[in-house]
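Bear in mind these aren't lab numbers, they're just calculated from the coordinates by the rules spelled out. Here the structure is a predicted model, which means the values were calculated and not measured. Cβ atoms are built from the backbone, for glycine too; each structure is taken alone.
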Structure P
Amino acid sequence: MSAAESPSPLTSARADVFDGAVADFALAYAGQTRADHAALTAAIGDGRIDARAGA
């Protein structure tokens with residue numbers, strides 16, 4: 001890649017910020033998914049939600 005084709009430091013910094021934001025979102029989403037699943041299985045376990053496997 002020539003110097004004319006390489007990204008500017010500003011572009012690279014923005015990409016790093018974006019990558020970090022996407023990673024932060026993914027981790028938060030995964031944590032929320034785990035919490036939601038725990039709440040769902042607890043509700044099934046104590047009878048608040050009726051569920052059948054494979055339905």
Structure Q
Amino acid sequence: MRKTINYYKKDIEKLTSRFITLIEPLFIAFIGLIVGFIVFSIMLPLSELNTFIR
């Protein structure tokens with residue numbers, strides 16, 4: 001019984017490790033899109049203000 005538990009425990013650890021390895025780049029890209037959107041939403045009004053002043 002213990003051998004079976006250890007086998008499945010290692011199998012689940014491998015699967016979760018693979019899953020995290022695959023999801024990590026997607027998560028980083030998603031965070032990058034959010035940060036880019038925030039930067040763009042801050043810079044756009046500033047650039048419009050700059051053209052309004054000239």
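Please state which of the structures P, Q yields 4.0 when distance in nm of label points 7 Å out along Cα→Cβ at positions 8 and 32 is computed from it. It was calculated from structure Q.
When helix-only ellipticity at 222 nm (-39500 (n - 2.57) for each DSSP H run of 4 or more, over all residues; to 500) is calculated, the result is -24500; to which of the structures P, Q does this value belong? Provide the component values of the computation, followed by the final result.
Details: P: -24500; Q: -36000.
Only one of P, Q returns -24500 for helix-only ellipticity at 222 nm (-39500 (n - 2.57) for each DSSP H run of 4 or more, over all residues; to 500), namely P.
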